[in-house]
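The following blocks contain the structures, represented as C-alpha cells.
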Structure 1
C-alpha cells in the first residue's frame, strides 16, 4: 500500500512553496550520529511561522504531559478552528478536555 504522502509528494509541495515563499534549506547535524546530516526548512511567511510556532507549543505541551494525546489529536483534527495563537485569544472550537486535570486548571480549595 502506498503511504499517504511519499517523499516525492513532499518535494513537489516544497518546490511549489518555494515559488511563492523563498524557502531556505539548512544542514542540521544529527545529535546522535556525527556522520549524519539532516535538513531544516525555513519558510519566510509570517502567517505560516505563527502556525508552526503554535504547533511546536502543542508538541511541547504533549511531551511535558500538559495536554493528553487525545487533546493533541483533537487540536490537530479541528485546526485551524482550534488555533489560539499560543494562548493569545480563545479558539473558535474548544479542544481541551476540562474534565481532566492537565496541570493547567485551578484546584478548588
Structure 2
C-alpha cells in the first residue's frame, strides 16, 4: 500500500502481508525447533547406550580383577588428591600440555 505525504511516497506493507510473513517465520522456527529436539533425543539415547555399555564393562572388570580395581581406584584418587592440594601441579600440567601442543603444531 502506497501512501503519499506532502508529495513523498512511502511504502507500507499491508497488514495481511505482514501477518503472512510472521506466520511463515514462526512455521520455519517451529520446524527448526523440532529438528533440534529430534537431534538432541538421538544424541541422548546414544550417550545413554554408550554409558550403559561402559558401566557393564566396568562391572565385569571389577568382578574379574578386584585387586587391580582397588589399586586403580587408589591411584586415581591419589592423583586427584595431589591435583587438588598441590598449588603448582595444575600449572605444571597445563604448561606441559601447552608444550606438547606447541611441538605438535611445529611438526
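Every number in this text was worked out from the coordinates using simple rules, so none of it is lab data. Just so you know, these numbers come straight off a predicted model, no measurement behind them. Cβ atoms are built from the backbone, for glycine too; each structure is taken alone.
Work out which structure the value 2.3 belongs to, where distance in nm of label points 7 Å out along Cα→Cβ at positions 23 and 95 was derived from one of 1, 2.
Going label by label, the one that fits is 1.
Identify the structure, out of 1, 2, from whose coordinates Rg and Dmax of the Cα atoms in Å was calculated to give 30.4, 93. Numbers along the way, then the final one.
Numbers: 1: 17.7, 57; 2: 30.4, 93.
The read-out was computed on structure 2.
Matching task: -29500 is the computed value of helix-only ellipticity at 222 nm (-39500 (n - 2.57) for each DSSP H run of 4 or more, over all residues; to 500). Pick the structure from 1, 2. Spell out each step's value before the answer.
Details: 1: -13000; 2: -29500.
Label of the source structure: 2.
Can you rank 1, 2 by distance in nm of label points 7 Å out along Cα→Cβ at positions 39 and 79 and just name the one with the largest value? Present the calculation step by step, with values, prior to reporting the outcome.
On the way: 1: 2.2; 2: 3.4.
With respect to distance in nm of label points 7 Å out along Cα→Cβ at positions 39 and 79, the highest-scoring structure among 1, 2 is 2.
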